[in-house]
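Each reported figure results from applying straightforward, stated rules to the coordinates on display, with no laboratory input. The structure presented is a predicted model; accordingly, all values stated were derived computationally and were not measured.
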Structure 1
Amino acid sequence: MECTVTTIKPLAISGVLLIEPKRHGDERGFFSETYSAHALAEAGFEGRFVQDNHSRSSAAGTVRGLHFQAPPHAQDKLIRVTAGAILDVVVDIRRSSPTYGKAIQVELSADNWRQLLAPRGVAHGFCTLTAGAEVLYKVTDYYAPETEGGLLWNDPALGVDWPFSDAEATVNARDRVWPGFGELESPFE
């Protein structure tokens with residue numbers, strides 16, 4: 001789907017959308033409409049965002065994820081980068097999905113200005129490709145730590161081509177102990 005300000009393309013996992021907002025520039029800089037509920041509704045997304053989150057990672061090679069919130073607090077996420085670059089990853093963990101276990105990876109950066117819509121029912125995470133990467137994301141439900149879950153970021157079964165090895169990556173203790181895909185008890189049908 002293409003409108004005057006945004007191009008939206010469905011990717012190989014149902015509900016995952018690649019969004020490319022247009023930037024209009026002149027001698028002053030640029031202007032961009034970075035979010036349009038109307039454009040997303042035309043692409044089939046009807047969620048309502050209730051919270052914005054902002055993360056900054058100091059070093060390249062910082063891994064955050066792969067995370068999800070289980071029902072009844074499952075979240076759709078709209079992810080964009082305002083400084084630096086990341087490798088953004090989603091894994092379909094909906095048991096009845098034809099793409100169950102499939103991973104998609106997309107580079108998002110302040111330069112390419114892309115965004116990714118990760119629907120509920122996928123595990124989401126990213127690895128910073130640059131120092132000082134800043135990621136903003138909207139979510140459709142509030143943070144509910146009692147429903148938080150995760151998937152081991154570097155599980156070989158996922159087939160993700162991470163740009164950093166486990167030894168090179170900066171990963172917090174929690175993200176190092178999530179279950180691998182084979183051990184995951186997905187809360188999503």
Structure 2
Amino acid sequence: MDRSTGAVAGPDGQLRCSWALGTDDLLAYHDDEWGRPVRDDRGLFEKLCLEAFQSGLSWLTILRKRENFRAAFAGFEMARVAAFGPDDVDRLLADAGIVRNRAKIEAAIANAGAALGLPDGLAALVWKYAEPGRPAPRTLGDVPASTPAAKALSADLRRHGFRFTGPVTAYATMQACGLVDDHLADCFCRG
């Protein structure tokens with residue numbers, strides 16, 4: 001993908017972030033979900049898990065498997081996921097509908113327990129690192145892979161026992177959940 005690309009007209013003529021124009025799935029995700037505020041613990045937990053599973057893969061792969069992930073991980077209800085045991089890990093490793101990576105599966109289970117242990121909840125912790133008012137990126141090349149706030153969020157999550165939540169995953173979660181607005185300056189979804 002050309003990182004120097006700015007907003008591009010979509011099939012309806014509206015300007016969008018160019019990454020959204022690859023498939024109908026990406027277009028719908030961009031237009032209806034990405035960058036919209038997610039303020040509930042379950043929703044944030046789901047996004048954090050999916051971003052961790054995406055590590056090393058394309059987002060489209062995860063997006064197309066999202067309903068399978070929801071079914072496999074009990075709707076991302078943290079108490080249910082935290083209670084998963086070895087039989088559940090084996091079940092998940094055998095599930096072709098999700099990404100079958102033991103370390104990522106075990107991290108999702110551990111992260112559910114860590115999230116339940118947060119005194120004020122996951123949303124309260126994550127939203128402390130929101131970056132409102134940052135300058136709008138003009139091109140994809142202007143969008144960072146991480147920021148100091150994402151590094152701080154990652155460190156805070158790790159202090160609380162989270163895994164697979166490095167600065168890039170933390171930043172992708174911040175983007176997806178509306179803690180930062182990384183829609184390009186000319187994108188119709190901006191602000």
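Consider the structures 1, 2: one of them gives 33 for relative contact order in percent (Cα under 8 Å, 6 or more apart) as calculated from the coordinates. Say which. Answer for the origin of the read-out: 2.
Taking 17 as the value of percent of Cα pairs over 31 Å apart derived from one of the structures shown (1, 2), identify that structure. It was calculated from structure 2. Given that helix-only ellipticity at 222 nm (-39500 (n - 2.57) for each DSSP H run of 4 or more, over all residues; to 500), derived from a single structure, equals -500, which label among 1, 2 identifies that structure? Computed on structure 1.
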